[in-house]
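Trainee: Input: structures, listed below.
What follows draws every value from the coordinates through simple rules; no lab data is involved. Just so you know, these numbers come straight off a predicted model, no measurement behind them. Cβ atoms are built from the backbone, for glycine too; each structure is taken alone.
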Structure 1
Amino acid sequence: MVDPLLEVVDLVKHYRIRASRPLRAVDGVSLRVAAGETLGLVGESGGGKTTVGLSVLRLIQPSGGSIAFEGRDVLAAGRAELKALRQRMQIVFQDPIGALDPRKSVGDSVGEGLRIQGLASRAESRRRATEALERVGIGASQARSLPHELSGGQLQRVGIARALVVAPRLVVCDEPVSALDVSIQAQIINLLLDLQAERGLAYLFIAHDLAVVRHISDRIAVMYLGRIVESASVRELFDSPAHPYTRALLSAVPGAAGRRTVLRGEIPSASAPPSGCPFAPRCPEAMAECGQQTPELKEIAPGRWAACLLND
């Protein structure tokens, strides 16, 4: 088997809130992303998806587990090594205007990474930033614009240009289209696919919209309450989902065949997860033992993983 570009093993991120029990934002997540591949990470808000993405880049410090990128230990990296790693790992944020300095032109923001990494002089960084902006559909004249002068779709293109200008191999896309109109979403997704084909990029694509994830991903991992409950190729997951939570998410996709599954209640608090299977209190297929046993994520077929007692 070819070594993965990114390998995360038993990633944990707990937050201590005063003297109460820890908030288990991520509770033992393992995943692999190959070069040139897109892994979609999906689930409801509050499930820990963004925490995984930020932890991979060490923008937040995990509580445990291991992260290897290009065979290098990300969590053991010192400041200089981490800076070099971050040239190869970049992120596109959900809120592009919140990720940009309102006092800087978008051209300066895009070129900033080149200067921080010592890859270009100020003049060269301006030229390369303009080229990157033009590649994502932002004209050279708009490079001098301030963020508030551009639309949401334009700003997300700026965010993509800023991530790609330093020539990364992996891009974490954190809900990059969720705040955009449907027509603009399609444009951004097609742009990401074109750039991936040109540059051999790998994406960790975080989203809650399965219809979007289906269009861009090679494989999908489904998260619930800090854990991955199912992982499979796009085709297998959509054709024959193995976990009741995945089936419920798929039933909510517009145009999905069959009756929609309406889940009971809200996702539980990560500081007070239920005993047994975390999904059991909301699961329409729960058995008595589901409230007593915590299912492990197991390979139920080659390349297919699920954490559900129904598959045992």
Structure 2
Amino acid sequence: MSTSRHPTVVALLGLAALALTAAPAAHAQTGTPRSAPAPRLMRAGDVDTIPLRSAGLRIAYGTDSLQFGELRLPPEATPGDRAPIAIIIHGGCWLSRYASVRNSAPLADALAASGVATWNVEYRRYDHPGGGWPGTFRDVADAADYVRTLASRYPVDTSRIVVAGHSAGGHLALWLAARHSLDATSPVAGGTPLPLRGVVSVGGIADLAEFYTRERATCGNPAVESLLGAAPDSVPARLRDASPRERLPLGIPSVHVAGDRDFIAPVEVRDRFVTAARARGDSAWAVTVPGDGHFEAMTPYKPAGRAVINAIRAMLALPPVAP
């Protein structure tokens, strides 16, 4: 994909500068010693308590109680116009007790307030009946395909779709971006993927084989093998179909946003994925915000959270929101 020919790319070129100028801890780049201890990083529970403007419309995309999404529409939509839409996928190590749609609701809510409709997706994790391999993948695919049905009932534009996900949801967002290239015989193939303008991975897990070596220190549980049903080296076909690193090129632009204190999606790991994506012809960027961590990137009023919102808006050719 040529940088000079893709209109989204031009809008994205300023993302790194935008994120860094919004960050209060610029001295973190220079190596200047801190005069005080770094502030406590946000946790998942902190994000869950952020007040919401709108609870959204809860709509089922399947028959299971966990197959639903929250649709939020811009508050001042012009009659007759259709809003661009972002599909949002929460994280939580693919394990139910760590996160739910409430953890991604503040981002979805802030995006809707800025003029972008959002479809905040719930799905079965590996500890749910029918979750894991292949159910978790099929759920997010079915939820993404359901945007066609949403567009038949609500003013959303299926030609302007971005997918974004946090942590394990970042993995699933990147997987959705690559889903079109799956072999039809794959257990996680199926449906008819809608074209995407781009994908934003928010502290996302882009390489399952790499993350397998760190999962105990980050998730605290056998996350990858639980998702795949076995250790990745023992199920190479599943790894090939499930890991974004194995699915390159994605064929659409990707932005990988996190703070420099994000230890689930470290800078060097994200940089390796971006380098590999570019080598395969993709347009890809890593945006690192000094001082922020894993959950700050899901907090709209934090610099990393604003960088995520503006990355999504840039994918849709929309101007950045003011701090």
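Trainee: Ranked on FRET efficiency 1/(1 + (r/R0)^6) of positions 127 and 247 (r between Cβ atoms, R0 = 30 Å, to 0.05), which label among 1, 2 comes first with the largest value? List each step's numbers first, then the result.
Mentor: Values: 1: 0.05; 2: 0.75.
Going through 1, 2 one by one, FRET efficiency 1/(1 + (r/R0)^6) of positions 127 and 247 (r between Cβ atoms, R0 = 30 Å, to 0.05) peaks for structure 2.
Trainee: For distance in nm of label points 7 Å out along Cα→Cβ at positions 183 and 271, which of the structures 1, 2 scores highest? Write down the numbers at each step before the final one.
Mentor: Details: 1: 4.5; 2: 3.6.
Between 1, 2, the highest calculated value is found for 1.
Trainee: Turning to a different aspect of this structure: Using volume of the Cα convex hull per residue in Å³ for the comparison, can you identify which of 1, 2 gives the largest number? All intermediate terms of the calculation are to be shown ahead of the outcome.
Mentor: Working: 1: 146; 2: 131.
Largest value of volume of the Cα convex hull per residue in Å³: 1.
Trainee: For FRET efficiency 1/(1 + (r/R0)^6) of positions 111 and 239 (r between Cβ atoms, R0 = 41 Å, to 0.05), which of 1, 2 scores largest?
Mentor: Of structures 1, 2, the maximum of FRET efficiency 1/(1 + (r/R0)^6) of positions 111 and 239 (r between Cβ atoms, R0 = 41 Å, to 0.05) occurs in 2.
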